[in-house]
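Alright, structures below, take your time with them.
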Structure P
Amino acid sequence: MKGIICYFSTTGNTKLACGYISSKVRNVEFELCDITTERIPKFSDYDLVGFATYCNFWAPGKLMKTFIGNVKMNQKKPAFVFNTFGQMNGNALSIMAKDVKSAGFKLIEAHALHVPENFPPLIKNGTTNEEAPNITELEKFNAFIENLNNKAKQICNGGNVEEKNVKGKILYKVGRKIMTSLKMDSIGKKEVHKEICTSCSLCSKACSYGAIKMVNGYPEFDETKCESCYACFNRCPSKAIYTKKFDGVGHYPKPHPKLVKKLKV
């Protein structure tokens, strides 16, 4: 079988997990598609489609939601959804499941993986989750992969696979609305320490929303386009980007070494 996993990953946790899934599913030869740099694939060319993102305040990353919303399938192509999360997953998985079904796919599997925290406000306060996933969580992740493998085999043999339902919780829906109204999800106005900025332009390349452009060698931020994903802040190699609340602390530029070891393929 031929498959594709369309992923959205700002600091690498989700991308790493997708590579692990791809290597462990024996009955599918997967391609990985970074939705920030590639066009919407021709899904009719694939037998199984995966959508993967990180959890952003109990919901999928906005770019993934937009990406799925631009897809319309004429047939019930088998698909699965997957997301990574640091502290709490909220309704990220159920929202993606609903979006994928609305796009015309047949959802056959879904899973959320606990990973080290990459959200600077939590890291600053000491919530790092560096040991995630624990043994039980890793076992459940591998069980999801084995289920996906078995269902792929079933599809390949012409069998019927039941559609999977993923239910959300009203508590997370209400909580997200409250946090958003209080702007708890906002990174705040960004500035740059020009004395330590190396003008590498990595921040502008890391921004998936086109909110940063380089002007006279330094980043200029369009706050009206910013989705507070913290990619620019996290990945700045000199930690030159800062806000009123966050300056030189809480960065997560790439997957934690412990996570890399656990998901080594």
Structure Q
Amino acid sequence: MKTRVISAIIMIPLLATVYIGGYVLAAACFAVGLLGTREFYRSFKTADVTPSTAVALVSAVMLYGLNYLASGWDEAYIAHSYTFWFTITIFLSFLYMFKIEKRGVYDGMATLTGILYVCFFSFHVVLTDQLNVHSNLIWLIFITAFGTDIMAYFTGMLIGRHKLCPSISPKKTVEGAVGGLLGSMFFCGLFGWFVAPEVFIHCIIIGALGGIFSQLGDLTASIFKRKLGIKDFGNLIPGHGGVLDRFDSLLFTAPVVHYYIIFIIVR
């Protein structure tokens, strides 16, 4: 418990990059994406699968490079540039399998999965920061992810009785899941009330959706770890494991918040 609290305090300065935004935030997301992808790939060693870190690096540089270059392009051209990135990423992941005597289908699939799951999902933090309107709602990505995690942990510890998904994560409880969901809605509601009153109701809805998808992200990471026979993806952050262990829920909340803003609030 003490170790978890200390680790959480140490991570607080990382949120300063969200406040600064711009290139500083993009650089932080780029670093987190690469570190998380590296941890994800290393976890596959137990399954004798070897994803390509080189392909992931090239893909990540292309993604952030296109984002930098696209600042002056029209929306249609920007959309085509990301479609182009998807195409090249899939090509490279498949081409990696061409050395057939040393690599198999799983090597290419794991390479592609890591890029999309870690690099691209986390990239939505940058996309949300770059919105012309309501970019301040970027904080909801972190409020839903961390608020759900904190409230689910304490609720489950205090009153948790019924197992949620014992075959995936034995310690998680139904009570903890409900507590995490309500906690996310509460914290997002507070944010909406004081920071974005014009979209107060939307903040609560995002809190509900984020509370659900945050826990789905956490469970997804648990499935990977259980199937690969590992406890944590890494050991970089004491009490939390690796970068991917700490940000697994955020990988799901970032796209949810971003697309809710785009399709529901801004439309």
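Things to note:
- Comparison of P, Q - label where distance in nm of label points 7 Å out along Cα→Cβ at positions 98 and 234 is highest: Q
- Each of structures P, Q was scored by FRET efficiency 1/(1 + (r/R0)^6) of positions 138 and 194 (r between Cβ atoms, R0 = 35 Å, to 0.05); the highest score is held by Q.
- Among candidates P, Q, the computation of semi-axes √(5λ) of the Cα gyration tensor in Å, for residues 122-177 alone that gave 33, 20, 7 used structure P.
- For -22500 (helix-only ellipticity at 222 nm (-39500 (n - 2.57) for each DSSP H run of 4 or more, over all residues; to 500), calculated) the corresponding structure among P, Q: Q
FYI, it's all coordinate maths here, none of it is from the lab. Remember, predicted model here, so these are calculated numbers, not experimental data. Cβ atoms are built from the backbone, for glycine too; each structure is taken alone.
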